[in-house]
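Pasting the structures here.
No value in this document is a laboratory result; all are computed from the given coordinates. Everything quoted here is computed from the prediction, not taken from an experiment. Cβ atoms are built from the backbone, for glycine too; each structure is taken alone.
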Structure 1
Amino acid sequence: MATGAALALALVSTVLGELAELAGPGSLCVVVLDLRQAPPVNGPSTQQSIGRLLAACEQAQVIPALLHAGDGLAALQLGRLVREHAPRLGQVTHDAEAVEALTASAVESRR
């Protein structure tokens, strides 16, 4: 397994273990996956790991926000993953300020 795929698998395992504690009734919760330093195209193992993370977030009512560097291929690939695994809550953007605003809203809702 390539290094990126192994890191994605480890990250997903960690986040999946924490999702139940992150989500709370009536509160807004966001998980940000910052992919700005990642290659613009992911292999099948990495895509599968990201898909698992997105699906788990959707099930737990947690907003998954995928932040990419603005590459068109990354936007297409990540957009497809969101449509398949987190169509109601998933976000894909290259706008870091939009992600910061989303996370600020989540922090405010937990107060």
Structure 2
Amino acid sequence: MDLHEQLDNWKAVQYRMKAEGIEYCFRHYSSFQEIEDSYFHTERTLLLEHMKNLEDHVNYMIEELESKIEEDEDDFTKLREQLRSEQTQETRNELDRLHKKYNDEDELDKN
């Protein structure tokens, strides 16, 4: 392959990175086998692995936090049912206080 072909291949990679975005360019568009450069292919492979690792970590964190939120909501529901079953005004007042605190904390977290 002559120098002009090599330059054209490198410019094609550069164009695809900019036009398609790095993720699509390397994950979906091409493996760029026409590029004869081992460093390029090593780094491309590592980039794909790191993108996958980061994507997996983000998904894991979302699942963990959703699970914890669900557990907190379940705990709150159980406490509310327990307190309501006791049928005292003091208990109802405590439930209202906890409910307000829980909702206030939710609003603070959103801000």
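For relative contact order in percent (Cα under 8 Å, 6 or more apart), which structure out of 1, 2 has the highest calculated value?
Working: 1: 31; 2: 15.
Going through 1, 2 one by one, relative contact order in percent (Cα under 8 Å, 6 or more apart) is largest in 1.
Continuing with the same structure: Starting from the value 22, 16, 12: which structure in 1, 2 was semi-axes √(5λ) of the Cα gyration tensor in Å calculated from?
Comparing all candidates, it corresponds to 1.
Quick one: FRET efficiency 1/(1 + (r/R0)^6) of positions 12 and 60 (r between Cβ atoms, R0 = 35 Å, to 0.05) came out at 1.00 when computed from one of 1, 2, so which one is it?
Structure of origin is 1.
Given a computed value of 0.00 for FRET efficiency 1/(1 + (r/R0)^6) of positions 36 and 76 (r between Cβ atoms, R0 = 30 Å, to 0.05), which structure among 1, 2 does it belong to? Intermediate results must be reported in sequence, preceding the final value.
Details: 1: 1.00; 2: 0.00.
Considering all the candidates, the number was obtained from 2.
Looking just at distance in nm of label points 7 Å out along Cα→Cβ at positions 4 and 68, which of the labels 1, 2 belongs to the structure with the highest value?
2
Given -29000 as the derived value for helix-only ellipticity at 222 nm (-39500 (n - 2.57) for each DSSP H run of 4 or more, over all residues; to 500), which of the supplied structures 1, 2 does it correspond to? Write down the numbers at each step before the final one.
Details: 1: -19500; 2: -29000.
Computing helix-only ellipticity at 222 nm (-39500 (n - 2.57) for each DSSP H run of 4 or more, over all residues; to 500) on every structure in 1, 2 gives -29000 only for 2.
Still on this model: Among the shown structures 1, 2, from which was the value 13.2 of mean count of other Cβ atoms within 10 Å over residues 28-35 calculated?
2
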